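What follows is a group of structures, each given as structure tokens.
Any read-out appearing in this document is the output of simple, stated calculations on the displayed coordinates, not a laboratory observation. These numbers come from a predicted model, not from an experiment.
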Structure P
Amino acid sequence: MPQLISAPPFSTSAPVTEILHGVPVTDPFRWLEDQNSPRTREWIGEQSRYARAYLDNIPGRETIRKRIREFLAVETCDMILQAGDRYFFRKRLPDQEQPCIYMREGPEGQDQLLVDPFEIRQGIHTSVKPLCASQNGHLLLYETKEGGERTGTFQILDIKKRRTLPDVLPRGYLRGFAFSPDGESFLYVHEPLGSHRSHPRAAYRHTLGTDFRDDKEIFCPGEGPRIRLGLLANSEWVGFLVRRFEEKTSVDFYLKPFDGNQAPECVLAGAEYRFGPLFAGRRLFAITDRDAPNLRIVELRFRENAKPEWVNVVPESSARIQRWLVASNRILVSYLRRETTKILIFDLEGNRTKELTSSDEKTIRLSGGSPENKVVFLETESFTRPIAISRLCPGTGEMNVWAQRTIPFDETHFTHARLWFQSKDGTRIPMYLVGRRDVMAHGCHPAIMTSYGGYGVPMTPQFSVFVTYLIERGCLFALPNVRGGSEFGAAWHEAARRRKRQTAYDDFVSAAEWLIGTGRTTAGKLAIFGGSNSGLLAAAAMTQRPDLFRAVLLMVPMLDMLRYHLFDGARIWQDEFGTADDPEDFSALLQYSPYHQVRPGVEYPATMIVSGDADQNCNPLHARKMTARLQSANVSGRPIFLDYSEFRGHSPVLPLTDRIEALTDRMAFLADLLQLPNSHEGAPA
């Protein structure tokens with residue numbers, strides 16, 4: 001039987017009622033939006049003690065922790081950059097708290113330690129990440145973070161001298177950066193925290209060794225919270241990408257030679273379509289959905305005293321472009337065609353030269369490369385095999401493994417299938433099922449389900465320690481390809497975007513009903529989870545159909561959809577969700593906003609909500625308010641609690657110790673509610 005738990009702490013209701021488009025909307029826990037008020041901090045403390053009283057007393061925690069450590073305390077490698085013959089990357093040794101930055105001279109060289117985050121702050125919550133190398137490989141820009149904050153501090157390492165230069169961009173947001181070809185200066189767009197300017201939006205040139213107060217402003221599109229400026233450059237050109245988040249999102253693009261003092265020239269103004277530019281020598285390519293919902297790649301060719309000509313290089317196809325990059329005079333483009341990932345390689349004129357295809361068992365993705373280099377990096381993974389990084393030469397097709405994460409897990413005991421179910425409106429939706437061979441063969445079992453359902457993000461086979469732990473213990477894992485992704489092109493995304501968001505939630509609920517209806521699980525054995533937008537999906541399903549689920553895990557979720565756009569920079573998501581400022585958007589948002597759909601006197605599933613002070617994407621106010629409202633409304637007697645940390649944010653940078661404890665808590669919660677065995681030994685073949 002699940003562990004008994006006492007009543008949650010009392011949360012004071014202080015209703016605030018607003019009239020939005022003629023509709024009264026009451027918020028009983030608005031006061032919890034003030035993160036730093038003494039009352040909120042006291043409430044967080046009470047909730048944390050309540051959560052620990054439950055989690056720390058779940059039987060079998062030590063067994064769970066031991067297995068999680070076996071999965072996580074292994075060598076990892078990621079974020080590879082190349083500059084000439086030098087490769088920069090992050091690597092974490094087994095049992096090391098945080099990854100360090102290393103360099104390798106040539107693909108077969110020895111790994112040389114460059115930056116150890118522990119030596120920077122003497123604490124395990126400091127993390128580092130390589131961002132940009134100078135063309136000659138002599139300088140490296142890297143970011144330092146504290147906890148899961150979205151902001152960072154940006155420093156430059158002199159590789160030869162192994163010292164960090166005094167030219168530091170302080171804590172804030174770096175929107176664009178480029179070293180000059182000679183490595184003596186750099187261009188940057190930086191929004192520092194605590195700036196005397198209310199909303200700084202400008203690009204500057206900084207000469208190394210000089211005072212930042214002497215930096216020259218080279219471009220400013222104006223100031224305001226609804227403007228975002230980006231910068232890209234190579235040795236020939238500098239481009240400025242201006243996004244304006246008004247009623248409709250629009251894009252401007254300005255161009256100037258890297259050398260010289262000419263004012264930037266506007267080559268695109270007020271574009272209400274996607275435009276993602278990339279320089280290759282003196283040529284300018286871009287990905288766009290202009291006249292191409294599934295995206296195409298074009299070249300902008302410039303003529304004197306005329307608008308640039310748009311020339312198709314990689315035309316739109318029936319599958320949506322997922323990623324693209326240019327290297328070795330080749331354009332690499334990845335597509336998802338139903339369950340198969342394809343990478344097509346073209347020359348710069350658009351002639352196809354090669355093709356790489358994955359099976360339906362694994363995902364292959366472009367992970368790094370640039371026009372200045374002759375190789376690119378690919379990541380390959382599956383439901384049962386962790387990420388492997390390979391180095392590919394697009395010109396020759398030669399490919400070899402750079403790094404392979406190895407964990408103590410026998411994948412031969414597990415299998416997967418791709419089945420189809422019918423959603424509420426009759427649409428057929430595919431779904432992956434993954435589990436032990438005996439679980440997949442027959443019977444009714446505990447099940448865990450997630451999906452994403454937004455931003456055109458497809459759900460493909462990926463390795464997860466979270467899922468692996470559960471399927472080892474006999475859980476069935478279900479991953480439906482709900483609408484809102486791009487598994488079947490832009491139309492699949494559009495079907496659940498903005499005012500049609502409910503479609504994704506209907507698909508997800510229909511998947512749960514199908515699992516139960518086919519006898520694979522029961523409502524008493526079914527758990528769902530999700531983070532960020534996926535957390536919104538799981539929360540919407542839980543508040544609309546609480547009878548379908550035994551347990552729900554929400555990690556750094558968005559939940560108050562009437563106020564999400566008022567915090568941090570979340571307004572930039574208005575094209576995906578709409579905002580309550582618009583009466584038609586408001587009506588759709590109110591119908592599914594999980595925070596507003598909580599009803600008193602309902603038997604809600606056991607719910608664990610994970611968040612923390614440092615989250616500047618999905619503000620932790622969502623988690624705090626939802627916890628209070630669910631606890632006040634629930635009559636099921638099942639635990640509803642908040643797992644909260646001052647260091648936790650949206651960035652996955654917590655140290656190894658914290659990650660082990662966090663995952664142990666989540667696995668203990670699900671094991672308790674789903675009554676899973678402690679041991680993973682002896683899984684049938």
Structure Q
Amino acid sequence: MSEPPIHSTEKKRLIGIAIGIFFLFSLLIVQFFVIQILEGEKWSTKAEKQHLFFIKEPFIRGTFYSNPLLKKSNPNVPQRFVVDVPKFHLFADCVSIPQECKSEISEYLIQNCQAYTQECLKVAEQLNRRSRNRKLISWLNLDTHQSILQWWNGYAKMYKIPRNALFFVKDYQRSYPFGNMLGQVLHTIRNQKDEVTDQGFPTGGLELYFNKYLQGKQGKRRLMRSPRHSLETGEFITCPENGADIYLTIDPCLQAIAENEIEKGVKKCFAKCGWVVIMDPKTGQILALAQYPSFNLTDYQLYFNDPALIEHTKVKAVTDANEPGSVFKPVSVAIALKANRYLLAKGETPLFSPEEKIATSSGVFPGRSKPITDTSVHEFLDLDMAIQKSSNIYTGRLAERIINRIGANWYREQMQLFGFGLKTKIELPAESAGVLPTPGKRHPNGALEWSVPTPFSLGMGYNLQANSIQVARALSVLANGGYLNQPTLVRKIVKKNANGQTQILIDNTSSKNVTELPKILESADAKRVLRAMRFVNKPGGTATKADVPGYSVAGKTSTPKKIVNGIYSEKLYCPTFGGIVPVDNPALVMVITMDEPRYGYVPGLGKVHNGGNCTANVFRAIAKRSLEYLGIPPDDPYGYPVGDPRRDPEKAKWIGEIQKLKEKYELWNKSNKN
């Protein structure tokens with residue numbers, strides 16, 4: 001039986017339905033195309049926001065390492081001055097947490113995070129925000145992190161809350177295994193970091209100076225909002241890149257010795273502050289840079305919020321430029337010796353002879369309303385006596401001869417060759433260049449910087465200003481045979497790549513840093529100045545307390561007055577001692593400064609504000625302990641004080657020279673025997 005034919009009307013209806021279905025299907029395809037292709041990124045982003053979220057993966061900021069090469073018995077073991085300790089920030093996906101559970105969660109967190117009181121008080125408030133990513137508590141330690149995580153996993157499972165509703169973001173916080181050591185030099189970074197880059201904000205010091213090297217790049221991790229997906233299963237989108245590490249020239253043992261002794265010294269002379277620089281004269285490497293009062297890095301906010309404490313965050317050996325006073329006199333006589341060679345090269349007679357008998361009883365100089373004076377009247381002095389007795393008049397006479405024979409511009413050029421008036425470019429912020437007057441230049445008030453009496457004051461270390469690094473470098477010229485070194489705190493900067501390979505970004509360990517130094521003084525002249533400086537710490541000198549038994553020492557004291565409101569104070573001083581040890585093969589150049597020690601005489605100590613009392617003894621203590629630590633044997637093994645069984649006057653160095661100089665002085669100064 002055949003099927004009945006389809007009515008034309010019904011046929012048309014079926015065709016219409018088919019076309020309609022095809023049209024709807026086409027619309028669906030078009031819509032899929034729009035959603036998947038044209039608007040794919042938009043909807044993917046929206047879906048990711050509903051199901052996925054991203055957290056920052058922290059980098060480790062570069063750290064600082066010690067110098068491992070000084071102590072030969074324990075080489076190649078650099079120690080960290082800074083350690084980045086893992087910490088955790090607690091976040092909440094507040095929307096995913098049922099309202100009825102928030103009160104209980106808040107109570108638990110408050111009870112178990114009492115060390116973070118300020119943030120705990122706001123936990124309940126933060127949980128009630130409509131946020132998918134709300135920070136609750138910062139800088140949790142590992143134990144607290146584990147405790148919360150263990151409790152939360154059970155609690156979330158019990159109430160069927162997504163485990164990622166509470167999650168942790170790892171971070172790193174600066175920690176200091178040596179405590180306050182090197183505080184002013186290192187500084188730290190603020191706890192509050194940049195919210196976008198996660199970079200720390202340095203408070204100063206090396207952290208600030210080398211910030212671009214220490215910075216890293218944060219990574220990114222993707223997490224899913226699901227009870228089945230925990231924080232630990234997050235997928236890395238980009239891996240973090242750690243910062244570069246900086247290997248310093250600082251030896252932690254020498255630094256500890258210096259900090260210990262400078263603290264004792266400050267307390268003993270009741271100074272406002274004190275600091276010490278220890279430099280390798282050949283390389284310019286700073287082996288220790290200590291200051292007291294110290295800067296506690298973990299309480300940095302306390303210092304920056306207190307005007308009385310903020311001073312102790314500065315590296316005063318770099319930022320404070322003072323009149324060096326008599327510690328400058330070895331440079332003055334070195335320039336006079338250079339003047340001799342300059343004149344001889346021109347076929348002229350020398351400026352002076354180191355053994356010359358120069359009259360020093362009168363301190364009248366051209367252009368000065370008041371004569372220059374010495375602490376004691378000396379009728380005649382030679383170079384050795386002048387340095388030993390710290391004669392202002394003697395160095396003034398040498399300066400007078402230089403000006404009369406060669407001129408002011410040459411004299412200033414020589415001082416600048418020693419580095420005065422110029423920044424040393426030490427790797428610390430806020431370095432003071434000091435002050436070195438210029439002939440013909442005027443002050444803002446119209447007065448000449450360099451007047452007729454200026455060079456006589458310069459000869460004895462006044463009318464110029466210098467920081468302690470500049471003084472240490474100038475003394476190093478005498479110690480290393482006439483070469484001007486480049487002071488540095490950094491041996492090298494090393495960057496470790498993701499594949500484990502290392503790249504040296506800066507290298508100051510090259511031999512060129514020693515072999516290609518500019519020579520600014522003849523070796524014979526440097527040795528001649530060192531000879532004079534050896535008498536300073538011996539009987540008859542101004543710094544007998546600086547003598548280091550068993551070792552030869554070249555030193556110089558200074559007791560300059562401070563300028564207050566444009567005039568010299570009668571009670572505020574900034575004394576300094578500069579020393580070189582051992583003399584024949586110098587290993588250490590040291591500059592110790594005390595800021596405003598107590599003025600006056602103290603029984604058993606003498607005049608406390610005098611450099612021979614408040615700084616020389618600190619030099620001796622640091623030098624003795626440092627030389628023993630470095631294993632440098634005594635170069636004068638019989639030169640011990642009277643009463644010491646190791647003393648042998650026949651074999652001890654310099655005893656004969658001391659006696660000869662004493663006899664010569666008494667012969668020239670019959671009315672002033674001492």
Structure R
Amino acid sequence: MCGFAGVLDRAGRTQTKDLQTVGTRMADAIIHRGPDDSGVWVDAECGIALAHRRLSIIDLSPNGHQPMHSASGRYVVAYNGELYNYRELRKDLLSLGHRFRGDSDTEVLLAAVEEWGLAKSLPKFNAMFAIALWDRQERELFLARDRFGEKPLYYGKVNSHVLFGSELKALRAHPEFNCEIDRGALMQLMRFAYVPTPRSIFTGIEKLPPGSWRSFRADGSGQPVTRYWSIADVANAGARNRVARSDAEATEELDRQLRRSVEMRMAADVPLGAFLSGGIDSSTIVALMQALSTKPVRTFTIGFDVSGYNEAVQAKAVAAHLKTDHTELYVTPHEAQNVIPRLPVLYDEPFADSSQIPTFLVSQLARQHVTVALSGDGGDELFGGYNRYFWAEAIWRKVGPLPYRARLALARALLFVRPATVDLWFKRLDPYLPLQLRQRVPGDKVHKLANVLKVHDTNELYFSLVSTWKNPGELVEADEPPHPLFGASTLTNFTDRMMCTDTMTYLPDDILVKVDRAGMGVSLEGRIPFLDPDVAEFAWSLSREQRIRDGKGKWLLREVLARYAPRALFERPKMGFGIPIDEWLRGPLRAWANDLLSPERVRRDGYLRPEPLQEKLREHVTGQRNWQHHLWPALMFQAWLANSSPRAPISTSASVRGAGEALSV
């Protein structure tokens with residue numbers, strides 16, 4: 001796991017010394033991604049500089065130093081990630097006459113490119129990666145990203161330069177960086193709480209889509225973005241060719257597939273562990289790790305003494321049953337809140353999934369003991385874990401056939417009733433309600449149902465479900481870009497389309513961003529066994545009933561986990577990895593929020609309209625509504641904006657490392 005950055009000056013005006021200086025400056029901006037080693041390679045004649053920061057995981061010797069040259073000298077690479085099947089590829093390449101001086105997966109990557117070319121090599125890699133590869137013969141820069149988007153890769157043209165790197169910090173460290181904030185991307189941030197690929201928060205700077213590559217030549221030509229793999233293709237193929245398996249056969253095959261994937265991701269020359277929440281996904285990964293290990297696996301959990309937000313008790317019970325070497329840490333609200341001012345530096349571009357806070361805390365805890373941690377991310381998207389997967393389609397079957405005018409009238413009636421009034425009625429009835437309905441406040445859910453009634457079709461329903469601000473035009477004066485990928489597949493089933501779209505959008509741009517920045521902010525490598533191409537193909541070959549059954553998602557995963565742990569340990573309602581932001585905004589974070597969202601400040605900054613923010617903040621702090629999900633994206637953007645000028649580097653990496661080290665936990 002590493003970080004890289006670079007520049008291609010297509011005007012050819014930059015001298016060797018200047019390229020060396022700029023490359024070093026860009027790489028040093030992301031030192032947290034690779035504190036163990038660094039290197040810069042330049043070719044002033046071509047105007048290219050490749051810079052690298054290394055976090056040593058496999059082959060800790062100098063043989064793994066980057067940027068690395070291929071054996072023939074034709075290719076030079078700066079690479080971030082892990083090539084999990086590099087040993088198998090190494091054997092194939094040895095049989096074809098290649099020789100290796102070390103045991104680095106980077107050396108295997110280069111040999112593969114020399115043998116087959118980059119375009120044909122990428123589908124052979126079972127890996128997470130971002131790659132910057134310079135072809136010295138053709139004078140062509142190639143950028144490539146792994147199938148699911150586990151590793152980030154930003155790029156863009158600034159004057160005569162093509163800038164690229166693992167984080168925006170690196171690009172912003174270039175002395176000619178002068179990009180403006182993209183108001184269309186800001187509008188998407190308000191809607192989704194993240195900026196969807198291919199946009200970034202800056203005009204002209206893009207994220208390379210997962211499963212793709214592109215190239216730039218020194219003369220200004222190059223290849224546009226080219227897909228070499230797509231989950232939509234996998235999903236469409238799976239839907240056309242469902243494999244008929246009994247439940248027992250499917251359980252056995254998933255167990256085998258996941259064991260193989262976990263075993264591949266346990267290869268490391270440094271200490272390794274896993275995050276454990278006690279939920280189905282992380283418990284399954286840890287159970288398989290322990291089954292494959294001859295000693296107790298290191299597991300890590302963060303706990304909160306807040307009702308409804310603490311999974312540490314369940315995680316501890318799972319760890320005890322599996323006999324892992326478990327470490328748990330209970331964090332006070334004050335300690336968690338201390339992370340918030342550091343989020344703009346850590347996450348680099350505005351990012352508003354509030355579970356970023358506990359994710360950082362558990363990463364920091366794990367880094368005190370290990371350098372690599374496996375996680376259970378991706379299980380929800382592949383095996384049907386999110387609540388909307390098993391209720392949205394059922395609700396639409398009931399309300400969809402109703403005349404639209406009737407639905408619209410009912411929606412208006414529901415929206416007329418204030419959620420606080422519904423909550424009050426509900427609380428008064430609480431002593432007379434069944435136990436499973438007590439202490440649930442349905443006011444906001446009534447308004448969510450009203451929004452469902454207002455949509456025209458399932459595409460619009462999905463768009464509504466994944467939108468925080470339903471109309472971000474209230475906040476940002478801009479033309480909103482279209483939702484990137486919904487409908488990219490030809491799947492006819494609504495739930496399948498939601499799962500596929502989430503895997504193409506929400507997974508890489510929210511979940512994987514959260515895990516990557518939190519982990520790399522403390523120099524911890526995260527690995528995700530569910531995001532294996534064979535596991536994904538298997539998941540999409542399953543019948544729908546083997547993923548979602550009896551109103552529950554991840555049915556088949558539950559069957560696999562039941563082989564290793566009693567169902568009583570994991571058969572419980574799904575909990576998000578969250579914190580009580582709603583309560584904090586009414587209490588200890590109220591002054592902070594008031595300052596960032598004050599009308600004077602918002603008007604002065606000039607990006608958001610203050611009136612709707614003030615209305616929602618007022619209703620939230622008075623308890624009339626719970627607007628935490630609407631307020632958090634605006635707060636994260638305003639905090640990011642306050643951290644530095646858009647034209648300046650957001651921070652030094654020393655600040656990132658200092659933020660992690662300064663938190664006393």
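Summary of computed values
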{"read-out": "Structure from which 66, 54, 36 was derived, Cα extents along the principal axes in Å, for residues 289-592 alone, options P, Q, R", "value": "P"}
{"read-out": "Which entry (P, Q, R) yields the derived value -12500 for helix-only ellipticity at 222 nm (-39500 (n - 2.57) for each DSSP H run of 4 or more, over all residues; to 500)", "value": "R"}
{"read-out": "Source structure (of P, Q, R) for Kirkwood radius over Cα pairs in Å, for residues 169-336 alone, computed value 19.2", "value": "Q"}
{"read-out": "Origin of the derived value 0.95 (Rg/Rh (Cα atoms, Kirkwood Rh), for residues 449-560 alone; candidates P, Q, R)", "value": "P"}
{"read-out": "Structure (P, Q, R) behind the derived value 13.9, 40 of Rg and Dmax of the Cα atoms in Å, for residues 409-496 alone", "value": "P"}
